[in-house]
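Bear in mind that the values in this text are calculations on the coordinates, not laboratory data. Only a predicted model underlies this, so the values are computations on that prediction, with no experimental measurement involved. Cβ atoms are built from the backbone, for glycine too; each structure is taken alone.
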Structure 1
Amino acid sequence: MGYRELFLVLASVVLMSLLMLQINTNTVEGSEALQQLQLEHTAVSIAQQFIEEAKSKKFDANVGVIPPSAMPGGFTPWNSLGNGWWESYPNFNDVDDYHNFSRTIYVNGTTFNPNATSGIPFTVNIQVHYVSDANPDASVSSNTYFKRMRVTVTSSFIPSSIVVKHVFSYYGVNL
């Protein structure tokens, strides 16, 4: 075997090595992107869980106590939203009890256990504000028939916060 054949063998080994390196790099980057997507999906699921939970609560603590004709003025004042001193999670009774709620949730794989103390930490922060039907993205300084819940989920394992919003409305059914 001459120098020419030796050079061709050496060149093919180098090219094959470069090709294998590129394949491995692409595989690792693809795996990282998939993990990132799974973590973001988990964050959205956590946010959606709190919204679904709030959907099962009353619109306001005063619904059913104060006649509908006194609404929206009879709702909890816009500057007093939040849980009362006697209320604690998970025993909230109305949507605005979630205002200023914050909690760290740990997720192990695909298992979600709100009482877990180990796993990937996700921090949940919830804000609830009255909004108008004309502009549900802006908070208002008065009672209305609409409350917007903004659930923000963060984790050191995802690059940016996940924000999920939902607007609750009072139907004003005569009781």
Structure 2
Amino acid sequence: MSQVTYIGLGSNLGSPAGPPAEIVSAAIESLATLGVIVARSSLYRTAPVGYADQPVFVNAVVGLRTGMDPEKLLNCLLVIERSFGRDRAASVPKGPRTLDLDLLLMGDLIYESSSLVVPHPELPHRRFVLAPLAEIAPDAVHPVLKRTVRELLGRLPDEGANSSRAVQLLRPAGSRQYQA
């Protein structure tokens, strides 16, 4: 059975695929090979979180209708990351990267393995993910916290990495809208 899965995308290093905004846009097209894109957020310029000494990020979120199980989808996401030059084994955790793909929500699924936790454990704490997710799925419910994305975003403190200034609209989704 297919369900809408939300995937976060981020980039702050260029690659042969182009600068970060072009990498995120191209990665969205790659995600379309895994299912049907039903929603695509705008691109956001965001301050780094955790490891602060690095370039700003370009972030977005995509809604993907897919019938893949979480582990298979994760493996496909890792393949896409590698195709854009990301080597997780050789990179600094939370450091600069050409592409980061995070499995955020898979409908109402709650899942945990040694390699994956769904919903993403940091989702309720990150404006750089919640802002684009709220743009395309404000009423999606976090299956553990039982709160909508809109509510989670509204509960964040407006300071530091979660300040409104740290997450700014870079490029509207514009005419590239997808139908559910």
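Out of 1, 2, choose the structure whose coordinates give helix-only ellipticity at 222 nm (-39500 (n - 2.57) for each DSSP H run of 4 or more, over all residues; to 500) equal to -11500 when calculated. Clearly, the read-out refers to 1.
For structures 1, 2, calculate distance in nm of label points 7 Å out along Cα→Cβ at positions 14 and 134 and state which one comes out highest. Biggest value here belongs to 1. Have a look at 1, 2 and say which one yields 21 for relative contact order in percent (Cα under 8 Å, 6 or more apart), as calculated. Considering all the candidates, the number was obtained from 1.
Each of 1, 2 could give distance in nm of label points 7 Å out along Cα→Cβ at positions 38 and 150, but the derived value 1.8 comes from 2. Could you tell me which structure in 1, 2 was used to calculate P(r) over Cα pairs in 10 Å bins from 0, in percent as 9, 28, 23, 14, 9, 6, 5, 4, 2, 1, 0? Among 1, 2, the structure yielding 9, 28, 23, 14, 9, 6, 5, 4, 2, 1, 0 for P(r) over Cα pairs in 10 Å bins from 0, in percent is 1.
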